[in-house]
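Alright, structures below, take your time with them.
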Structure I
């Protein structure tokens, strides 16, 4: 028994792709950003049960995002008009992996769950693993409810700002979710799951002009359980990034690689902290930003004191603080470096074009870029972050400059 080929659709860069697998060894070769890593990731996410919780909206092909948002707007329009919500149309945008096997008749006991008919006597078998809503109606209702609450809160905020004479073009705060894509960016892992479907081998067709022609699932029902449990194993050696440099926070000096990798966002954050942090050596251009941070901190502190007012009163009823006891004070601390301490600190901007003009743009996380380009950018920032900068107002390094090199696949 072996995997003859796989077809990957709607997953990252792979809109509809067939990948043939050799009986012994298969090597993916291609230019940077051609989808090699996406293909391997799709195999891991769909076929390794423990990896299926790793799916996020960024795994859905970017060109489908406008379709997803249009579907969400249609739901909202019907909900605002108190009309029945339209049937969700997820099929064209859902990521899936089709696995086509060649199985001998003597191996039938391994594939009982995925036999298309009782009289099957060996040959080709096909299974689709698809990411789909656990309950499409529930997802739809949760979204329109969240949007209704966001619109209501937005209206209250606008009215409050008008009362305070602070209405301006930039006064509206972005309240989640603004659209269905934004909703799924936060809620997809909880609302979607992977289900398996069995194919009719006779209906399998070859790709046309290099594009796969996956089978339709019209009228098919998912099967129970994981059809590949115990049949397929995927071992992955993660590609090393971070220029092979020992983690500065690791006293053991061990090299951190992907899997627990030195992400590009960490390298840029270290560069910023070492050379650019305005709290250490501000210049005139930093003063306006520092003033805005100070004002935001004061406003947040005021809100915190109001929010904690009742709990602290309850505590006082229990005897604390007494006359001589120190009182609690709750406050925030905001520093420019804190703005880079999150997974989306480094994003790649993908413009959306309508003819010749860019009409919009989408932002993808750093691991959505090709592995070769990630390594290239990493090689640029690693030595710069480690070197001493002795001119201007840049903060000097606290340790000698270190530049280490390693072989990396670009």
Structure II
């Protein structure tokens, strides 16, 4: 049955390739590259030159793994079934060697640069550049006494920041996920366009957004040995140390740096933090350890990770801050928990259980489900689109 299924899929893919319909070059292609191509149904058509190869496969990280068919011209082609809208990481496997597609831009994900293809979401422009005033994304370098290194971060400043020199702004600290870095929210997430469009529509307050590298190690710390198994005591110890180093860098170095170099409103009422996946876990740790600094908290597909799959007790978890829901609501103006409806079962169940526990304990919060998306950038773009308008109101 598996062979029959693969044969049917291959035949269907070849038929799709012959009937190109309304395929257009993907927006994630390098200049002038005609492939990969995407059609209005969300199918993607790939073409890769490897005349001497004996087997080539398309490896969509969050989708099908498809054998490509070789043509007489030495190009290998395949067309996918319809894909979920959003950015999809992928690589090409050539005779067992995994490589990037030279026709597509690469994005840092999964701990390496990988090709990416954007599948448009029909009728949605909230994450695309529009004819509205645009903010800027700036690079900063700051020296951290915590890590003993120079650290890099990106900072979004809203439209008019340079002209309205007497205006001060609230700040959102926004974190990436595991295997990604501080460039993710701009390159993959389009955070600047999302905020530009929300601000222009009057739906969100103008704000500064700081995107830091969540991968931190204390000065002199020893990294885990190469090949250390994920989940092993050595790896878990290293991850805990990274979390604590990031927390200290964020609160003791980065926030003071941002307040000193940008026109911020530097009190907790005008400071928020949110993050996706690992960044959501970091957000819950940092904010609940430092509620003197933050009044708005958001976890996108990552809040439940902070509890390691353990039962969530609102009386004792998170430093006991939720034990008195009324007092917590006065202190934290927004607690956001987001997840995609098609996330892996363990992820979705953990976040749903957290939501249910908060509801039963009468802890005020917002629970958001992104319809039809999994552990992927379209989920997190939607999270940000709904989360940002609730900040600093």
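Could you figure out which one of I, II the value 38, 24, 22 for semi-axes √(5λ) of the Cα gyration tensor in Å was computed from?
II
For the read-out helix-only ellipticity at 222 nm (-39500 (n - 2.57) for each DSSP H run of 4 or more, over all residues; to 500), a value of -10000 was computed from one structure; give its label from I, II.
Computed on structure I.
Going by FRET efficiency 1/(1 + (r/R0)^6) of positions 207 and 375 (r between Cβ atoms, R0 = 25 Å, to 0.05), which of structures I, II comes out largest?
Result for FRET efficiency 1/(1 + (r/R0)^6) of positions 207 and 375 (r between Cβ atoms, R0 = 25 Å, to 0.05) over I, II: largest is II.
Determine which structure produced the value 16 for relative contact order in percent (Cα under 8 Å, 6 or more apart), calculated from the coordinates; the candidates are I, II.
I
Rule-based calculations on the coordinates, nothing more; no lab input. In this text, all values refer to a predicted model and were calculated from it rather than measured experimentally. Cβ atoms are built from the backbone, for glycine too; each structure is taken alone.
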